[in-house]
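**Student:** Following are the structures in question.
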Structure P
Amino acid sequence: MENGSGAVVAVGNPQSAGSPNAVPPDQDNSNINRDDFPNDFVFGSGTSAFQVEGAAALDGKAPSVWDDFTLRTPGRIADGSNGIVAADMYHKYKEDIRNMKKMGFDVYRFSISWPRILPGGRCSAGINRLGIDYYNDLINTIIAHGMKPFVTLFHWDLPDILEKEYNGFLSRKILDDFLEYAELCFWEFGDRVKFWTTINEPWSVAVNGYVRGTFPPSKASCPPDRVLKKIPPHRSVQHSSATVPTTRQYSDIKYDKSDPAKDPYTVGRNLLLIHAKVVCLYRTKFQGHQRGQIGIVLNSNWFVPKDPDSEADQKAAKRGVDFMLGWFLHPVLYGSYPKNMVDFVPAENLAPFSERESDLLKGSADYIGLNFYTALYAENDPNPEGVGYDADQRVVFSFDKDGVPIGPPTGSSWLHVCPWAIYDHLVYLKKTYGDAPPIYITENGMSDKNDPKKTAKQACCDSMRVKYHQDHLANILKAMNDVQVDVRGYIIWSWCDNFEWAEGYTVRFGITCIDYLNHQTRYAKNSALWFCKFLKSKKSQIQSSNKRQIENNSENVLAKRYKV
């Protein structure tokens with residue numbers, strides 16, 4: 001089987017790691033079509049502001065922590081790149097939205113850049129009307145094309161001025177500033193936005209920023225020799241050269257910090273309270289007349305016991321899920337941390353919620369977004385080294401067992417292809433959180449290595465990505481049918497190639513190819529053409545003699561639009 005860079009790799013039977021009830025890995029799912037899903041099931045594609053917009057200092061936008069991080073410490077990014085231009089969607093969004101609609105998508109998931117509309121981080125420092133105008137026009141363009149905007153308030157681009165003023169999410173001061181920012185967004189855009197996300201992947205902010213150190217503010221607490229085996233990889237280069245020394249420097253500003261072992265939990269707690277307060281604000285002042293939904297997007301790998309017959313490894317796999325997903329999902333549903341965290345994190349590091357905070361958190365989501373990409377093996381670690389998040393889990397993570405990978409590798413070292421795992425994860429969610437609100441798969445996708453020697457046409461040949469989505473969709477559908485998991489939508493990551501955080505532009509996740517060397521010209525990949533056919537298909541059409549004509553029409557429309 002090919003990996004994300006086109007090389008052929010040997011893999012074992014991936015089904016041996018997962019549930020026998022999942023879709024068999026050798027099953028051909030190419031005929032799956034939109035009509036297999038409920039009529040109100042939505043399909044979309046997603047991006048985030050920093051990764052695609054560019055225009056980093058245009059029209060009044062101020063620096064985010066990611067602008068500062070990439071420009072001041074380019075060595076932390078695989079290719080030393082930044083988001084100054086990115087996919088230039090700031091100037092090309094109308095073209096992109098037209099093409100999304102041509103393909104048949106129902107929704108476009110994007111994020112608002114906090115420093116683009118509030119350069120000083122708060123309203124008292126001035127509102128950037130040019131930034132407001134940009135997002136108003138973006139939202140109006142989406143609606144004019146018959147799609148729905150799914151809007152994320154925070155996808156990691158914190159105004160840098162707030163990080164420098166009081167150390168960002170380590171301080172409770174962030175709660176008031178975030179609430180003010182959210183209220184501005186509800187006032188300005190809420191009459192048309194009916195689907196809000198408070199925070200995207202709080203786990204990534206807390207762990208990659210304050211444990212691994214590969215995200216800003218890069219306050220690493222896990223020594224390099226433990227990073228690769230003790231922290232589940234997500235959005236980070238899984239290689240020893242990408243680990244960060246644990247030298248920690250703080251400013252003289254006083255804030256609510258304790259020590260490296262506690263800081264990730266402090267950040268996670270503040271993110272949860274931000275979410276709860278924003279949801280309360282929306283429900284109290286806006287939801288009654290704006291009639292939108294509001295929720296949170298969480299990320300989680302699926303974890304498989306390395307020794308399926310070992311009770312200790314079985315428990316380790318469960319801890320892996322609780323320390324990644326349960327850390328945030330359990331409080332949002334029930335107002336408290338999962339038992340595994342209470343039992344394994346020192347009490348002085350995991351501050352409990354007050355009764356008022358707990359009440360605010362309980363049921364604070366109209367939906368749960370799940371960003372899902374991959375699976376890992378989990379092995380019990382009875383005697384962990386050191387202290388902090390990596391040691392608290394008491395788990396060793398790996399992508400292989402006896403030299404055989406859990407699934408085919410991709411262009412990203414943190415992502416192997418394991419479509420059966422999304423079935424197992426959804427079944428787990430149904431059994432563990434049966435009273436949870438509806439689920440949206442808000443990100444799912446895979447990367448290829450960016451090969452500068454390839455032409456744009458060659459870069460559009462992504463058969464592995466096509467199968468990745470086919471197989472994940474088949475497993476989602478099976479989970480919905482087998483155990484009635486309430487999944488309401490599927491959003492691809494990502495609409496286009498973009499700045500992929502620590503990986504920079506070394507990998508490509510998009511179904512749309514971006515030619516970075518030629519004015520960010522767009523080209524449809526094969527995966528885009530497949531989705532066009534999938535989204536416009538009906539069972540009766542697929543079975544008819546007109547099938548080829550339908551496919552040709554879809555391909556011709558996109559080919560002309562995308563210059564293929």
Structure Q
Amino acid sequence: MPRPQSALFSKTRLAFSYLSSPPTLLSVPEVKMPGNWQELIADKQQRREASIPKEWIIQLPSDDVLDVTPIPRESGLLSAKELEITELDNVPLLLKNLASGEWSAVEVTTAFAKRAVIAHQLTNCLTEIFIDRALERAAWLDEQLKTTGKVVGPLHGLPISLKDQITIKGLETTMGYASWIGKYADKDATLTEILYECGAVLYVRTNVPQTLMYPETYNLVFGRTLNPYNRKLTSGGSSGGEGVLIAMRGSPLGVGSDIGGSVRIPAAHNGLYGLRPSYNRIPYQGAVNSQEGQDSLPSVLGPLSNDLGGIKTFVQSVVGRKPWYKDPLAVRKPWVEEEYQLVEHGGGKKLCFGILWNDGVIVPHPPVTRALEMTKKALLAAGHEVVEWKPYKHAEMYAITGAMWTAGGVADYTAVTSLSGEPLLYSMEGPDDTKRSLYLSQESISVFELWELQKKRIALRKEYLDYWQSSVKLTGTGRPVDALISPVAPYAPHPHGKNQGAEYTMIWNSYDYSACTFPVTKVDPSLDQPQPRSEFLSEKDEMIYKLYDSPETYKNGPVSLQLVGRTLEEEAVIRMTEIVSGSLRG
């Protein structure tokens with residue numbers, strides 16, 4: 001079939017026209033075109049549903065059942081042992097049981113695959129289901145352990161789910177685009193390759209929004225992913241499928257991506273731990289993406305889990321494989337145990353946290369403020385210090401970041417959608433809603449204008465560094481604040497299609513600060529009543545204030561916060577998050 005002539009093809013030719021050597025065209029993805037984009041979607045959906053084992057199909061509850069988290073346990077499909085495996089919430093112990101042979105890789109893979117399929121039927125969280133392939137891999141791992149007495153790697157037998165962005169050889173990676181249906185990967189992404197080397201079992205991939213540039217999860221190919229604690233609420237995004245699957249205990253550990261909050265927002269909205277590492281700490285090479293080539297503010301890959309030990313294990317395992325020998329952009333930094341032991345933070349014995357009550361633009365809703373108060377109280381009771389962190393030029397950095405994301409207008413997205421003729425979504429409301437546009441702009445800017453933005457961002461990064469350093473005057477430790485405690489969003493998970501932005505997460509992407517989410521509480525209408533206000537920080541502040549018109553709407557939604565460290569401080573951020581979570585547990 002001839003390749004479709006598109007804007008993507010034209011840009012590819014132009015990109016190589018200046019080379020002195022003979023030009024080589026980048027290959028345009030070969031896509032299967034049975035007729036039109038609707039037919040492509042119908043075919044893909046049929047194939048996805050056919051991949052579900054028929055014996056794992058459950059009777060669905062009525063739409064008025066909002067909290068579906070108890071249903072896997074109540075379904076009768078999981079044995080007592082499978083319930084024990086999937087509800088362990090302790091990745092190091094799970095790996096220990098696999099390494100000892102107490103649990104086989106086949107048993108563990110079957111348990112999580114079964115629970116993943118149940119979760120999908122209730123929330124629509126999966127895009128690719130390849131269980132037979134996973135079980136073959138698990139059986140091979142069991143045989144290796146039996147014959148050699150050794151595990152294949154530090155993740156031996158552990159099922160890991162991936163966002164529908166991280167390529168696996170032989171499988172489609174549509175990323176929510178009808179145009180990419182039929183696009184089969186001819187090799188693994190670098191991270192996929194490393195996970196296999198570490199002994200992991202890959203078995204499902206998870207849903208995303210079209211373009212990835214939304215903090216919600218909806219696309220025309222697979223539809224909307226629902227929050228399992230309240231299906232009328234958003235799952236977050238863009239790694240929303242990952243967040244939901246892990247919250248339903250259908251995966252012990254998953255991988256998402258984060259350019260402005262896409263790991264942390266779904267982690268927070270589903271009550272999970274989720275790490276946003278600094279640029280290129282985790283290898284990105286080979287994964288597909290939106291805005292490929294945009295390196296003003298790179299996307300990063302990061303883990304999500306019910307268990308903070310799983311976050312630590314993932315980072316240790318991946319950087320332990322020296323990804324800088326596989327990905328030319330990967331940072332050459334192995335796991336540094338001294339940083340995890342907080343040698344630069346007083347050994348963790350008495351930490352000082354800066355707490356961000358608001359960003360100077362938007363005041364959080366009552367459940368988020370209550371979570372901040374709970375965390376402050378727990379940290380003080382544990383003997384740590386907490387000081388008020390005043391926002392510094394957040395609005396200015398928001399404007400710069402948004403302009404960088406929209407620097408190419410919608411050219412990047414329409415280059416893909418034009419291949420099949422599918423509509424470009426301008427909101428998460430639905431396919432016909434063009435009232436709002438979140439990070440989609442019809443205008444483009446020149447290269448010189450982009451350079452000017454980059455200069456301003458570099459200057460602000462220096463100012464914020466100095467601002468952080470100056471906080472030594474506020475602490476009683478002789479150090480600047482060790483980390484910040486911040487909202488992940490100004491609200492708990494909200495009704496579908498109502499997201500207003502990602503300010504509280506994108507700010508740390510702009511500074512390239514490592515950040516980790518942690519669960520605190522859930523929305524309780526009796527405790528989280530709206531507070532009367534007559535003055536607002538901005539028009540957006542007033543808009544978001546009015547969004548919280550009834551706490552009953554948000555009932556049972558998880559409320560989480562994020563701990564923010566500095567650039568490439570993943571080890572310290574993980575350890576400090578352990579300390580904060582431990583303080584909250586008393």
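**Student:** So if we calculate relative contact order in percent (Cα under 8 Å, 6 or more apart) for every structure here (P, Q), which label has the highest result? Mind dumping the intermediate values first?
**Tutor:** Working: P: 20; Q: 15.
Across P, Q, relative contact order in percent (Cα under 8 Å, 6 or more apart) peaks for P.
**Student:** Where does the value 1.8 come from, among P, Q, when distance in nm of label points 7 Å out along Cα→Cβ at positions 443 and 475 is the thing being computed?
**Tutor:** Numbers: P: 1.8; Q: 4.1.
The read-out was computed on structure P.
**Student:** Now for a different question. Work out the source of 3.3 here, i.e. which of P, Q gives that when distance in nm of label points 7 Å out along Cα→Cβ at positions 195 and 323 is computed.
**Tutor:** On the way: P: 3.3; Q: 1.1.
Matching structure: P.
Each value in this text was obtained by applying a stated rule to the coordinates, not by laboratory testing. Remember, predicted model here, so these are calculated numbers, not experimental data. Cβ atoms are built from the backbone, for glycine too; each structure is taken alone.
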